[in-house]
Structures are given as structure tokens and as C-alpha cells.
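All of the numbers you see were taken from the coordinates with simple rules; none came from a lab. Since the model is a prediction, treat every value here as computed from it, not as a measurement. Cβ atoms are built from the backbone, for glycine too; each structure is taken alone.
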Structure 1
Amino acid sequence: MKDFRDLVVWEKGHQLTLKIYTLTIDFPKEELYGLTSQIRRAASSIPINIAEACGRGSNADFARFLQMSMGSASETEYLILLCQELGYISDPTELTKEIKEIKKMLASLINKAKTEVNSH
């Protein structure tokens, strides 16, 4: 069992989630139960699944939850693009850059966990 707070990728996912929450405060009220809720859930699922991965006992489970975190990162990346095209976000460049960095870090951790599973 690992402490998720020790993982840089968890911290980056957590910081991204905080940014998404702040950013979506000014979204139109009619989006509260739609896009606002969806992007907040997708972003928060990144660090949530990393934390859950760290609470699992095996490398296979660890890799599986990291893979779910990767899916949430991709979902968040798309939702940011959608928000831009709807005019809710003017310049998503920094957010997109952060998500791509998180995805690279997750891919590296997933590969490491899978390698450890296959070597046992």
C-alpha cells in the first residue's frame, strides 16, 4: 500500500481539480447540473482513482485504477475542449498542457506497475 500524497501525479491531478472548480464557478447557471458537474466529476476522478490505486494490495489493481484515472484525464481533456468551443473558457492551453503531463506520468506509472506484475 502506497501513500497517494507521495505521488507527484496525484498532486498534479489534485491541483488541476482545484483549478477546474475555480474556473467553473462562472459557468452559466443552466450548466450547473450538466457540463459544470460533468467536468468537475471527470477532473476529480483523476486524483480519486490514483488515491484508490494506492489503497489496493496488488500491482495489477494499482495499474487498473491508474488506467481509470487515465480515462478520466482524457474525459477532462475533451470537456475542456468543449468548454472552449462553447465560449466558457477562452484559452485552455495551460489546462491542456497540465492534462497531457498528467497522462504521461500516469502512462509511466501504469507501465511500471504492469512490468512488476509480469515479472512475478
Structure 2
Amino acid sequence: MKRKNSFVLDEKDDKAVQLFAELGMPKNLAKTLMYISQVEECRCADVEQGADLRQPEVSVAMQEMRRRGWAKKRDLKKKGKGRPVHIYKLTKRLPQILKSFEQEKMKQVQTIRNDLTELQTLVKGYK
């Protein structure tokens, strides 16, 4: 990741995003994951700027990361009125996240293999 005024994804990060996407991870989730994995904690606005995403895209990605147990959120109260700022942080390191993603994909591969085997058995009776 390169540092400008804030962190932005670099070519290596973009390649990782591309590979995650080719394996079926939504691209916005992959971009968010690559960004947040390289900072201690961040605001949604930081991810928007650094990963070149819109606020709703980051929000959906963060919800998915929290659902999977990859990230957690805390609220930072502002002075005066207004909504608190959400601060996000990974709960697992990137290699652990990759391992769980790999396991998920391998289960899908096994399901496909089982379905193909069953289909081959069923098709044998046809001419």
C-alpha cells in the first residue's frame, strides 16, 4: 500500500483483489479487506478514499466482514451533536481470513464434484 495523504491500494493490492474476485469474492469486499488489513483501524471514509469505493459499497462490505467475524466496529462519539463515527478493525489477520476463504471454496469444489459424480451415474441410463 502506498501512502499519499492517506493510504491507497497499490498494484500488489490490486492483484490480490483481482484474484479474490476471480475466486468469487465480491470485488468491493476484496478491496475493503485489502485496505483494512493494512491499517490498525479506520473509518468508513478512509476505506472509501483508499480503496476508491462509494460509501454504500464500503458499508455493505463492512457488514459482510462483520457477519463473517473478520472485523469489528466501535463507535467514536463526536463532540456536540451528530452521529458517531464508526471505526473498523480486523479481528483476524489476513492469512487467517485467507485460510477460512480457502476452506469455504474447497467445500464448494467438493459439492461440485459430488454433484458431477451423481449426474454421471444418472446419465449412464440414457442413450
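Figure out for me which of the structures 1, 2 the number 19 belongs to, where relative contact order in percent (Cα under 8 Å, 6 or more apart) was derived from the coordinates. Among 1, 2, the structure yielding 19 for relative contact order in percent (Cα under 8 Å, 6 or more apart) is 2.
Looking at mean count of other Cβ atoms within 10 Å over residues 9-16 over structures 1, 2, structure 1 comes out largest. Supply the structure label, taken from 1, 2, corresponding to helix-only ellipticity at 222 nm (-39500 (n - 2.57) for each DSSP H run of 4 or more, over all residues; to 500) with the calculated value -26500. Source structure: 1.
Looking at Cα Rg over 2.2 N^0.38 Å for structures 1, 2, the greatest value goes to 2.
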